[in-house]
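These are the structures in question, set out in turn.
Derivation of every value follows stated rules applied to the coordinates shown; laboratory data play no part. It should be emphasised that the depicted structure is a prediction, and the values quoted were computed from it without experimental measurement. Cβ atoms are built from the backbone, for glycine too; each structure is taken alone.
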Structure I
Amino acid sequence: MSEYTILKNESDLDSESKALLEKAKAALPNAYAPYSNFRVAAAILLNDGTVVTGTNQENAAYPSGMCAERVALFTVSSQHAGKTITKIVVIARLGNENALAPATSCGGCRQVMLEFEERQRVPFEVVMQSHDHQWVKTASAKTLLPFCFSNESLRVRK
């Protein structure tokens, strides 16, 4: 069962999502994307109001880079242990364009989001722009990976 909302415009986002979107936009220049020229930023809201941002960091040895979502999520884990994620907003820009480009999280990032959600035992919202320039808002990271591989998958069954 999928639970998500499609919003036609950025102006249709709730005020909390808009504020996170602005934080992500401010972080976007920190992306290091000399190869793809596709800059991505993520902004995470924690339960105490703290905002953590991350940007993609490419590397000439492509598998050695890191997506914005994982940079932000791993920062939460290493610098804000014990705090709960309530929402993540993901944005992108292509080249020198001013307009945001559609950017939905890759499978690896979706898996990491799911793991964080399971660790904290509380779902968090995910907001990102779809291929048709509309905004997708999910109530849970699990919505992005309906047939997920989780810690439950690793448990021995008798």
Structure II
Amino acid sequence: MEIILQQDLDELGLEGEIVKVAKGYARNYLIPRGIAMEASLQNIKALELKRKKIEINRLKAKESAEQVKQQLEAIDITIEHKAGEEGKLYGSVTSMDIAAHLEKKGILVDRKKIVLEKPIKELGEFKTMVKIYPEVTGEIKVTVVAQKEEEK
């Protein structure tokens, strides 16, 4: 079934694109949530009228994504975590932890956009990719240090 996307989806495409998906996926998920609409002749004609507005919105979103990328690459995150003697962490540092530290610094990034191949389970410096926009990817440096034990 062909549909017209109403918003950007990483796995399908960008707003305004006509894509083929399974009928059940379109009827039960995409269309009821307003993510897409059926690609009928009437809807395709309406899309052609909106195409310029969509392009302008895409350019603005890409520009703001470039600004966020510059902010991310200028920031180094230091995360304190409990660790054993050999440098192994008790637990791990996840994308949720990184997103929380970014939020404290004033940058809002969805934790699902932070790409970690696997959770960080040892002390050290790590480079982490952040998918900000489909063609814009930033890189942040995450430093994991041992948490200082409080003396009683």
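From I, II, which structure was FRET efficiency 1/(1 + (r/R0)^6) of positions 45 and 85 (r between Cβ atoms, R0 = 35 Å, to 0.05) = 0.00 calculated on? Let's see the in-between values first.
Values: I: 1.00; II: 0.00.
Attributed to the structure labelled II.
For mean count of other Cβ atoms within 10 Å over residues 37-44, which of the structures I, II scores highest? Numbers along the way, then the final one.
On the way: I: 24.4; II: 12.9.
Structure I comes out on top.
Output the label of whichever structure in I, II has the greatest value of volume of the Cα convex hull per residue in Å³.
II
Distance in nm of label points 7 Å out along Cα→Cβ at positions 13 and 77 was computed and gave 2.5; which structure, I, II, did it come from?
I
Match the computed value 1.35 of Rg/Rh (Cα atoms, Kirkwood Rh), for residues 29-92 alone to one of the structures I, II, and report its label. Walk me through the intermediate numbers first.
Numbers: I: 1.02; II: 1.35.
It traces back to II.
Given that helix-only ellipticity at 222 nm (-39500 (n - 2.57) for each DSSP H run of 4 or more, over all residues; to 500), derived from a single structure, equals -10000, which label among I, II identifies that structure? Provide the component values of the computation, followed by the final result.
On the way: I: -8000; II: -10000.
Corresponding structure: II.
Here relative contact order in percent (Cα under 8 Å, 6 or more apart) was calculated and came to 24; which of the structures I, II was it taken from?
Working through the options, I get structure I.
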